[in-house]
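Multiple structures follow.
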Structure 1
C-alpha cells in the first residue's frame, strides 16, 4: 500500500472540523449567554451598564488568552492543569525583570518566551516520559507555583512601567479595555490557526483518534509538544497582561484560572475526550464564566458558593455536550 500523500494528510482531518459559520450546537451556549445577561440585568441594577461592561471585558480578557492555548491541548485529548501556575510564575519573573531593567512593553516578548519554555517542559515530560498529561501538569502545577512563590518571597511585588500599564488598562476603543482588545485579536488569530493550518487540523485528527493519526503519517509526538508550547506561550502572555492590569504580581495571581480555564473550555463545547470543539467555541465559554462571576459578585453571592455554581455548570456542560461513549477518557 502506498504511503498517503501530504495533501491527503492535510485533507483527512477536515471532516472533523466544526461547521463554520453555521453550527447548530452553538445555539445552546449562545442561549446561555443571552439568558445570563437577561437574568442579571433584571436581578441587579448595576449589571446592564457601560462601566460594568468594561469590567466584564477586562476580566474576560486574561481568561480568554489563557484558555486559547489550553484549548488545543484539550482538543487533542490531553489536559493542562498548570495554566494558572504558568501565569503565576511568568508574572513573578516578569515583575522582577521589569524592576531590574528598562524593558517596558517589550517584557511581553520575554513573558511569552518564558511561558513557551514552561510549556515545552510539560510537553517533553509528557511525550518522552510517556506519563499521562494529567499527572505531568498536576506535578508541574506544584513545581511552577513553588518557584513563583520563592521568587515573590510570598508577597506582592509592584513595578513601574507606565507603557505596559497603558497597554492593559488603556482604552483604544472607548469602554473596551486594551487587554480585551488584545484577547479578541489573539482569539481571531487562533481560530484561523485551528481551522486553516496543518497544526490545527492535526489537533482535531489526534484528538479524534491517535492511532488513526499515526497510521496516516502524522508526527503525533511532535505536534503534542507543539500544543503544550502554544499553551504555555499564550498563558505567559495572559500572565504579563494580568500583571499589567493589576499593577503587581502576588501569590494569588492565576489562582482561579485552574477551574475557570477548564470550565470555560468545556462549557464552550470542547470535548474532554478530544477531537470536537475548538477555540471558536472557547470565546462563548469565557463569556459564560465571566458573566457568571460578575453577576454573582454583584448579587453578593459568596466566593465559596460561586465555586459550587461553577463546578455544577462544568458537570452539566459535560453531560449535555457528551457525544462519545462513556468509556472515552482523557489521554
Structure 2
C-alpha cells in the first residue's frame, strides 16, 4: 500500500507578550513531518512577532499582523481565511500559542485519518490536552454527554442534577479508570488541538467574531456536530499547555464564587457568551431553566454580600442580561 502524504498547515493565534511560549511551539511544529506551512496570527502583540519569527529562519512561517486584538474568534477567522483561500495545504491543525504538542502528536492524528472511513467534511480530530480533566475522563471512557449535554443548566448549575452529580463525584473517587480509549466522540471542543480537512470550512464557515473571546470555539466546533459530522478525541495525540489558564489554579470553596473573585473583562465574555450559546443549545424546558437561573443568581447575590463583592455581582448581572438579549460584539 502506498504511503499517504499529508500537507498540513499549523495555525496559531498569539497576543500580548508571549514569545517565550510561541517560540517553543514553533520550534516543535516546524520539526514535525508533513507540516508545509505555519500561520501565526498576531493579535496586536506587545512586540514585533514577525521579526521574532523571522529569527527562526524558516520560510514556512507566515505572520498575519493585526494592529488591534480581534480576540480568538477574529484571530482564528483570519487565519482560516488565509488557509482556505491562499494555501496549498489540505489540512489545518489549530493550536494556541502555548499548546506544545508531543513529538508524535501530529502523526497520531494522520495515522487515524484514513481509518475513520467517512467523508472528509464529516470528521474532525482533536488532540488530548492533558491538563483538561474532563477530556482525560472522556478519553478513558466517560460519556461526554455527562458534561456537555445537560439540559436546562445555567452557567453549569442545575439544581435537579445535584443528586446525580454527587453520585458521580463519589463514584469518581473510587472508580479505577483504565487506559485511554482509541478515540472518543465529543460534541464540541476548544480550538487548540483541532485538526480537520479544508473541505470542512465549506460546511461550517468561520468563527463568529461577535463572540470575541470565550465560547467562540464551542459555537464554531459545534457546527460540525450540527451538520452531521463527528469530532473524535484521539488520546494518543497529546498536547501540553505550557501556560496554565487563569482559572485552573482557583481553589473552590462553598462560600466563594469564581465569578465574583476572578471578575475581569475575561469573565464578562465568558459569562455573556456562555449564556448566549448554551441557552440556544440546552434549554428544553424554560420553567426549569429559569428556576436554575433564579437559584444560581440568588446564591451569587448572597456570596457577594458575604465577600463584599457587590460591584462584581452587578457586573455579573450585566453579562447575563447581555447574553440573554444577544448583545454580542466587543464591549466598549
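Only the coordinates and a few stated rules stand behind these numbers; no lab work does. The model shown is predicted, which means the values in this text are computed figures rather than measured ones. Cβ atoms are built from the backbone, for glycine too; each structure is taken alone.
Structure values in brief
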| read-out | value |
| --- | --- |
| Highest-scoring label, criterion being FRET efficiency 1/(1 + (r/R0)^6) of positions 175 and 303 (r between Cβ atoms, R0 = 25 Å, to 0.05), among 1, 2 | 1 |
| Which of 1, 2 yields 22, 51, 26, 0 [P(r) over Cα pairs in 10 Å bins from 0, in percent, for residues 39-94 alone, calculated] | 2 |
| Computed 17.7, 57 for Rg and Dmax of the Cα atoms in Å, for residues 55-238 alone - originating structure among 1, 2 | 2 |
| Structure (1, 2) behind the derived value 0.7 of distance in nm of label points 7 Å out along Cα→Cβ at positions 31 and 103 | 2 |
| Structures 1, 2, by distance in nm of label points 7 Å out along Cα→Cβ at positions 151 and 183: label with the highest value | 2 |
| Comparison of 1, 2 - label where distance in nm of label points 7 Å out along Cα→Cβ at positions 47 and 79 is highest | 1 |
| Structure responsible for -23500, with helix-only ellipticity at 222 nm (-39500 (n - 2.57) for each DSSP H run of 4 or more, over all residues; to 500) calculated and labels 1, 2 on offer | 1 |
| Origin of the derived value 29.4 (mean count of other Cβ atoms within 10 Å over residues 87-94; candidates 1, 2) | 1 |
| For 34 (relative contact order in percent (Cα under 8 Å, 6 or more apart), calculated) the corresponding structure among 1, 2 | 1 |
